[in-house]
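As structure tokens, here come the structures.
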Structure P
Amino acid sequence: MPEYSWPEQGKRRLMGTRISRLDGGEKASGRAKYTSDLNKPDMLFSAVLTSPHAHAKVVSVDTSAAKAMKGVTGIRVVSGPGTEIQWAGTEIAFVAAASEEIARDAARAIKVQYDPMPHLVKEENLAAAGVRAKAAGEAITGDPDQAFKDADVVSEGSYGIPVLTHCCLEPHGQVSQWAGDKIEMWPSTQNVSGIGGDLSKNLELPATGVHVHMDHVGGGFGSKFNSDRWGIEGTRLSKESGGKPVKVFLDRATELTIAGVRPSAFGRIKVGAKRDGTITAWQSETWASGGFGGGGSPPLPYVFTTIPNQRKNHSAVSLNAGGARAWRAPNHQQACYLTDCAIEDLAAKLRMDPLDVFMKNADVTPRADVYRLQLKQAADLMDWKKKWHARGDSGSGPIKKGLGLAIHTWGGGGHASNAITRISPDGSVEIELGSQDLGTGTRTAIAIVAAETLGLPLNAVKVKIGDNAYPPSGGSGGSTTIGGVSVSTRKATVNALDKLLDAVAPSMGLPKEQLEAVDGKIQQKGNAAKNLTWKAACAKLGAKTISETGVNDPKNPGGLMSAGVGGCQMAEVSVDTETGIVKMVKSVAVQDVGTLVNLKTAESQIFGGCIMGVCGALMEERIMDQQTGRVLNADMEFYKLAGIGDIGEIVVKINTEPQFDKRGVIGLGEPASIGLLAAICNAVANAIGVRVPNAPMTPERVLAALERRNA
């Protein structure tokens, strides 16, 4: 049976090196075509009419004027009379027409009568939520009451992190065409193998009735798995319009209103400790909302899971607002913020360096040795011991500098994945699997693994993904893609190489166990002079093409992948105490990733995660208007995201030491986005001498905190 383990760390030619994306030039030049770029022959365009009310009943819908408009080919009412609307932006009707302009005009021509009802769209004040807050029940470990009595120091604080919206540069949508008993679908998705089955289920069709193709996706972050109402209704409009392709993409305001959010989290937290900084007690009352379904309980105390005495209460608050979707490490940013800000406040009350407090309490984390190593490495890169000062001791003058830190964790185990490797007599190599490249460099990683296995240059491998006709592979969520596709590709390619060695061994007069693929040749192990070039070896296949499969079973990865990583992120900020403006100076990210496939794209993932942390810490939030029930900043002007001048210096260190490398491939997209938000907010507190309780650290909030301190 072939050996599926990874080559030893020092013997890899490609894996772990810095390799540019195979599709980088295509994307940078604009040649890469995204679904939103598609313009099929005879294509129709769809527009959606949405509710302006956060809570209302639909009384009547009149589509007669819209139907009479020239160029309108179909109208689908999805929220008809009697429907109770639970958030502004709820889809009322979809229109298909010969042009975008006609479709939008027709949607506006639909007359809807509503009966407005009371709504709630803000959750910061738990008392105001009333019956909309559902308690999950109290969880107690140990004896927290006695532990707080015995504690030398007790720190109490209130903290909040708001709802953030999914803000994909390519909005949600698809092109679909219903032709006979077959549907062709070109979605913007992170689930190529699965979205067709979701669509067919909703349309009550056989699972094999939907053919999905997608080359590139303009962002997903957890929000693009299902066909959604727009996918279902766009496909039905295609059928109603004689089988012509229909293009449905949400406009930006609708995208930011209903296409998914990261839930908020607010909490009142108390931490007890010994005088040396050892944490002995934890108490938290938290609440959260991601929309009508409420918000789940963040896993508190985050990472410091075995604090001996704990009391936790959580409430989910139901709002009349668009619902939550998975958002790059669901619930972890919230938990990290609430936990690490509370521990940093404890350190300030103890007049201790938070680095020392985190180090001391590493024993109540699941990976104490990892976190201590990463905290030390990050501190060295930040020059922490030289720069750190006690809270508020940042000297004279209006510009104050501060440091903050946070630690985080994530799973990252690979999903189920199937791959086919084909080796042809002319020497060409193809890898097929029904995966997608979410923008993380998945195509390149697959090619690296295959080329590493076959001893070929990267450009000798053709990777074919983005089609559900290929062997099924999991959706890109939970940082599971790299593990899944790497393992299935490795196994398929090892199996194919084994068959090639069977074919060439007789002509080389050697048993196949003495052969290896190196540098474009099949050669005798330890004797490079006895070889066949790759093309000459493949020619021994005659007219036969090798086609071998490889499967990743997440329950039996065979040492090629694992799960559970740790990371540490630190921030240095400057704060203008006259204007309240916070600027990033530097951030440091140290991350465990297991066996590294591509250093360049791995670092890119961490850079991206850090930038998301800057956005969440300094500017990004959904702002709701309680009076109208609407999102006030559902656009790219007032929904603020960081630009290149906002992010400061970002320093990345990936742990490639042997103890990490030997674990197998682990995903890192999620953990890279968790810790920096909390680290930045801690750095602001360190700089100005007072906690700004709620993120983001806007000038208004910073100045308000300073005013409270001065008062």
Structure Q
Amino acid sequence: MLSLLLLLAACGSEQNDPYPRAERGQNILYSAFTERPKHLDPVQSYTEDEITFTAQVYEPPLQYHYLKRPYTLIPLTSDAVPTPRFYDAKGRQLPADAPTAAIAYSVYEIRIRPGIRYQPHPAFAIEAGGQPVYRDGEQLRDIEKLADFARTGSRELIADDYIYEIKRLAHPRLHSPIFSMMAERIVGLRQLGAALQDEARRMPAGGWLDLDRFPLAGVTRVDRYTYRIKLRGKYPQFVYWLAMPFFAPVPREVDRFYHQPGMAAKNLTLDWYPVGTGPFMLTQNNPNSRMVLERNPNFHGEAYPCHGEPEDRADGLLADCGQPLPFLDKAVFSREKESIPYWNKFLQGYYDASGISSDSFDQAVRLGVGGDMQLSEEMRGKGIRLLTSVRASIFYLGFNMLDPIVGGLAEQPTRLRQALSIAIDQEEFISIFMNGRGIAASSPLPPGIFGYLEGAAGSNPVVYDWVDGQARRKPLAAAKKLLAEAGWPNGRHASTGEPLVLSLDTTSGGMGDKSRLDWLTRQFAKLDIQLVVRSTDFNRFQEKVRKGAVQLYYLGWNADYPDPENFLFLLAGPEGKVAKGGENASNYANPEFDRLFEQMKNMESEGPRGVERLAIIRQALALLQHDAPWIYGFHPTSYTLSHVWLRNRKPTEVGHNTLKYQRIDVAERQRLRQEWNRPVLWPLAVVAALLVAVLLPAAIGYRRRERSTAR
């Protein structure tokens, strides 16, 4: 019986550990994901769930400096951040400060550093004669997953691999989300798309389309390591795209390998098993359970940065200056569909970091004396750290500027939009529905984006008064005054007495939650305005917005890259949704704003032009604040917790290839895991006492009967 109790005690210390015994003491980061990634092919992938993995595998030419803010582009596989050369319509080179109107083309020349090699992969396995080992589906009979291929190979990264991926943007069967945008910029890309469309019609479904047979006028090979991209006009933001997986290399032979007969049926595709030169490679892909990234043995190497922001040294973020990357051998991501199990495993030390769900928010943080969020005593007692960052995002309530009641730039509808901007209390929304995790927006630009202004200069004077060094939302009386000036005193038409009824189109992923809609309805009711909510599915919602068949709508936007152009274009007249099919869902068209936007978008933020650009942005924001085509909602704040053994974590909103910088103190993790998950022995003691109480008398009685029988 004692042996049984000891065995149970030993098992009790391990029964909660969700990982194999063989992984204990290993240099592995443990994390979780809630939504399965849909695309891992860089030409299609465009979501946060996907870039968690793709950014660790693929290497575009550029990346963001891990520590510097504002976000700064630096080389990744290239030898420098390319500077464009400008040409006029006759092909004559222009000076760097040439007027935008004179620039017909911009040319970016990118040189890749020699010696970079791909991860081991069966697509690179070559026979002695130079033929691929695996071709035409001949040896797929016993293959179920990538690891089943007996032979792998590698080769050097070359310029042709980047050119091949750019051509893939035009592939008619891949449906890249940025094709239309890039077809407007990259010379010849639209024509390539048409040619590939014609070719695809003549091919069987699933057949391989050899892109090397089709030229792309705007992308040319200079030599083995150098290629050029030719754009129409001037587009300074293009360098940001060169830091995204869309412009990462895809080798021709990898594309060909995955198009062999029978591959797709076994999920042996680039969308399932990416191939890259990055620090990690995806070795297990079970998106319903577990995904594993392992160190790429062919990684070209990189050093941890030695410079950042002033506070980085105090935060310990420069302690690994100059050390080779990556620090981890492996990263294991487990699927967690529910927030509570995720949270409990984090508290037990089985996940190295965690977000904070609404269910666990009060356990994790407390509101400090100064109004800031602080870790709870329980979290501090475990040595857990809190990292916060305002996301490069905005959520907003938009007006359809084509609507006869809320739209137009005339004084009365403008006053109506201004009144609603005051009445809808964003600070209250953030407090109730976001656990305080956000800041109210005064314009489309979030913090961290060039042109965002702090303090009184950045406050929206239509909505806020600046009092005692802080923005204070104007009183409801000010909103009611504006509403009366709009011709709707007390929510009724000044002439007819007709009540003002406005409609909001939304989806379950927008403001569709009932509690949020009830709150919003009450906000409108403060001005005696009736709100009619029309909830629908996302496809129907998109169709209504496209046709302008909405009055108010709710949307959000995440930055593609850290430049004001990526937010302000959402309100540019030429981007009007109804007229142009663009991203301006409000169909806002102010000629003065459009003029300022055209000036600003082609300017650099650095140097003397940066000062001029900032002045133009201020003028543009003032127009948007006055015209109020949006009710500027909020910029969400990310809260992340990490254990004391996880080092070198700094929040970033645009750079995603961050796994290589993180380091684990494995011994400290193991020590604290054991401390936090000690077996609870008192139930065993109770069981033992009960067993003694029950079995001992029985044993004594049995012995007595045995003796009696013996006599």
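Quick check on the output: 6.5 is distance in nm of label points 7 Å out along Cα→Cβ at positions 178 and 578, derived from one of P, Q. Which one produced it? Label of the source structure: P. Here distance in nm of label points 7 Å out along Cα→Cβ at positions 218 and 434 is compared for structures P, Q. The highest value is that of Q.
Given a value of 14.9 for mean count of other Cβ atoms within 10 Å over residues 98-105, calculated from one of P, Q, which structure does it belong to? It would help to have the intermediate numbers written out before the result.
Values: P: 17.4; Q: 14.9.
Of the structures listed, the value fits Q.
Can you spot which of P, Q the value 5.2 was calculated from, given it is distance in nm of label points 7 Å out along Cα→Cβ at positions 42 and 618? This figure was derived from P.
Taking distance in nm of label points 7 Å out along Cα→Cβ at positions 58 and 378 as the criterion, the top-ranked structure out of P, Q is P, with the highest value. Matching task: 10.6 is the computed value of mean count of other Cβ atoms within 10 Å over residues 18-25. Pick the structure from P, Q. Considering all the candidates, the number was obtained from Q. The value 44, 39, 20 for semi-axes √(5λ) of the Cα gyration tensor in Å was derived from one model only; which of P, Q is it? For semi-axes √(5λ) of the Cα gyration tensor in Å, the value 44, 39, 20 is produced by structure P.
Each reported figure results from applying straightforward, stated rules to the coordinates on display, with no laboratory input. Fair warning: this is a prediction, and the values are worked out from it, not measured in the lab. Cβ atoms are built from the backbone, for glycine too; each structure is taken alone.
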